[in-house]
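Each in structure tokens, the structures are laid out below.
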Structure I
Amino acid sequence: MLDVLIKGGNVCDGTGKKPLQADIAIKDGKIVDIGTISGECHQTLDASNLVVCPGFIDLHTHSDFTLAANGRAESQVHQGVTTEVVGQCGVSCAPARSNADIALMSPGFIDGAVDANWRSFTEYLDHLDKTPLGVNVAAFVGHGTIHRAIVGEELRTANEDEMDEMVALLDESIEGGAYGFSTGLEYWPGSLSSPDQLADMAKVAAKHDVLYATHVRNRDLFYDLGFGEALSTARAAGARLQISHIQPKFGAPEYAMQHAVDMCEQARGHGVDVAFDVIPHDWSHTHVMAILPQWAREGGVKKVRERLRDKATRERIKRNPRPMWRLVNSDGWHKIVLMQSEANHELVGMSFDEIGRRKNTHPYDAVFELLLEEDEVNMSHLMWTSQSFDNGDIKLALQQPQCAVISDTQALAPYGCLKHHIGSLSGYGWAARFLAHYVREERILTLQEGIRRITSLPAERLGISDRGTLKTGACADITVFDASHITSHATVTTPRKYATGIAHVLVNGGISMRNGERTEMDSGTVLRSH
């Protein structure tokens, strides 16, 4: 007897082929037949007039800690996501020397929410394994986390002996199940690393044939240096490269996206295995601490707080000629919005123009005040977002067949310990927005090609052969949705609204969503590279 039978849907198998009306039979968590199927089954799901496709794979998230805190991944499951890839931009929950390291390096960290008793990367995956998961999880190990584990908080590059230790720790982490290696070169401590050091570490990824993903050093004025470094690192290391959220930021010349695409195409012609991804909206988010120059970060949070309390040091920080967002030194505070704050929930969703007026101070000083109003743990997790991307650049990137679509967010829930969390403006609606806006409304891609960008393409980049495509023998990760009505409802002022238009979601054959409603089923698993 079959476990589940999905009846009468328009099947898009994830490869980009045109839809075919068919039934899908599932038993023991696997797809056992696709076609016209009859026979006894425990559960039948009606897919009439709906699209049946592989579960969506989010290739770039920061849910490392939030999944440990609440593994149900409500924000993701409600929009059809069945697999997340955490540990991006050089930041991961492990390896760690201490609980203090975990608190500082874990995206979405919540004090007291989790018994963070892991140290090695394997121990972190084991911890996740014991957590009921609404989605499958593949985890990358972050360069910044490894650097911190070996070098600590000193404002310097690793020496040769420390590099040997970092390489060994990366090797151990991949052997322990990491699905890739990531860098965040716009952030401390990634910003301290040299191309030689990055290549030495990327060689470890190449040895294990796992992906090297990078948040490049620059995406505005010197965008070509940032993308060029990524391509050079991959070439020198022989690594497979994923350029994360490739869209240029405010301050880049208008031709930057086309130039970046051309650079990737030329490198591909010389044998570099390179692809990239985009966030499906024009908002860019990060930690507020990222606006500080490197020298202001040295010594950890306590030293940062001392500097922010000193008027002269504040003025020196403001004179930083190369802030991470050039909107800051262009006085674009009306385009910068507070996204997450534990100390000031009531200010979330306001622009820094407005926050400055409320506090009767300059927006830049309001930034410093908000940092100081957080406690030492949450200060590092204060988040903001800015309208730094160009919609035309996103469309151009999507026209490239190697461009995946990502959330760059966290798996969240509007209740419990995550109720005040927001990883990005796309957290509750990235997949829905992509399919509604860029596929249905803008028609940048056909429906079947849009589905490929969030199913088989990311699976192929990860090296996962049994997910991302609907075929006999594959794991039954399946999303059923209404292509005419799928919609994101997340906005700057209401970021925690679930997407609509998803009918059914199955993860490893377990029904997570039925008829648009979340079930109690959490059948996700931890995916390991070894």
Structure II
Amino acid sequence: MVAFFRGKLAFAFKAVLLAGISALLVLLLISALGQKQYAIGIFLILVVIGLNFTYLTKVSIPLKFFYPGLIFLLGFVVAPIVFTLTMSTYNYKTGNYIGKTEAITQIQKLAIEPDASGSTFDIIVGKYNGTESAILASDTVKKQYFISTYDKRIDLNVTDIKVNEYQVATEASNFKALADAELAGADKLLSTSRFFYTSEFFIALEGFDVGALYRQKLNFLANQDAFQNIATGAIYKDNGKGNYANVDVPGEILEPGWRAPVWFENYSKLFLDPKVREPLIRVFIWTVVFAVSSVLTSFAFGLLLALALNKPIRGRRIYRSILILPYAMPSVMSILIWGGMFNTEFGAINQLLGTDIAWFQSVTFARVAVIVVNLWLGFPYFYLVSSGALQAIPSELNEAAAIDGASPRQIFSKITLPLLLRILSPLLIASFAFNFNNFNLIYLLTGGGPKSTLDGDIAGATDILISYTYQIAFGSFTQDLGLASAISVVIFLLVASISLYGIRKSKVLESFV
């Protein structure tokens, strides 16, 4: 048996396993490099090298156990944090997703307008002189015919062409029409092609049999890194924030823009921009109230039940089984069921109370509903941990206090509760951090509402910081991923600071020193 784990067979098995894993990672590496994801590619290279070095050598035995966890930590914790921090310094939002080179190309494609009369031509797509892509165009009204390539136009006489019964040219000298199979293969190229008409106008295809006359509204000045409006002469230059802006009217920009570093501008918006600062302050205050209320109510109710069932009573096991049912059910299902129970018209709660309260249309009632549902979801956890903690407190302490004349209330407040808090402080802090980012509850129960979407409000009355961040990133017409990343960084710092402060105050780490 020892030979199997340490002999040549074990080494061969390890080598085959490493080869398989390395091959899979190399395939991912090739795919990443093919998509120009160089950061991912470099990470995969380092993973492959580290993997083989760790398990094919005996440099560090402990590293063989830590390496998988270390890789997952770097790939799924550290890397997202670094990416979020990086994106928070960029103008990265709707209209500014792509790179600058792509943005210039898109602006040129979009900055076109048809001629004043909306001229169109009947066309046939083919080759001129056997090599150049071209169109055979017919203006049946003016009886004009010509061949147009990307850089020139060849006018034709009626004697140089063959026309059909509709007076549309079908053949011309030095021109050969493309077959249907060739058209299908060139569809993507032809849809973006511009065929020469005059120095100002060009023909763009609208299908394979019609072409329309357009002209470029904006001219790109490569030597100045600027666009010029051909009609008005206005100049648009890089404003340093990911857009070409009118030098005379800075608020007038060309779209699309591109991702551009704005450094700490997203963070400054959190404090200086009233449209961001005011809802952010409201959301932050409610987030703290929600997290604290959730922890206190769940802990208090769970502890109360634990104290009640800590005494020998008939049917205690049945009661305990019933109390953990909310914890055993999937939270998503529980939240959706509660959402139906709070329904104004046919919800069970209004039916039982004989009321018609619009729970999710009123700010106060919506917040009460959120805390009540979170209490239902959270108290079984605190009941379980409190029950375990009560069992860990020596009964001799309570007996000694009772002999000394302490009342049950004094025993609880002076002995039981302080010891419980010392044991459960890390769990209370973890619960606070969890509720600070309890996205599922808010999103599924209220959607962050109520809120006045007609007034342009993004933040609702029950939105917490994480759901507000989601709304900024994905829930509105303008998806500002840069600003959302900045708020995410702030949330991380807040939760980390509050958690560290709580741990230090509880002195829970002193027992590990």
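The table below gives the values:
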item	result
Which of I, II yields 23 [percent of Cα pairs over 34 Å apart, for residues 117-364 alone, calculated]	I
If distance in nm of label points 7 Å out along Cα→Cβ at positions 125 and 445 is computed and equals 5.7, the structure in I, II	II
Mean projected area of the Cα convex hull in nm² - structure with the largest value, from I, II	II
At a computed 1.00 (FRET efficiency 1/(1 + (r/R0)^6) of positions 293 and 469 (r between Cβ atoms, R0 = 41 Å, to 0.05)), which of I, II	II
Source structure (of I, II) for FRET efficiency 1/(1 + (r/R0)^6) of positions 333 and 421 (r between Cβ atoms, R0 = 25 Å, to 0.05), computed value 0.55	I
For distance in nm of label points 7 Å out along Cα→Cβ at positions 189 and 389 computed as 7.2, the structure of I, II it came from	II
Comparison of I, II - label where relative contact order in percent (Cα under 8 Å, 6 or more apart) is highest	I
Which entry (I, II) yields the derived value -8500 for helix-only ellipticity at 222 nm (-39500 (n - 2.57) for each DSSP H run of 4 or more, over all residues; to 500)	I
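Each value in this text was obtained by applying a stated rule to the coordinates, not by laboratory testing. What you see is a predicted model; the values in this text were computed from it and never measured. Cβ atoms are built from the backbone, for glycine too; each structure is taken alone.
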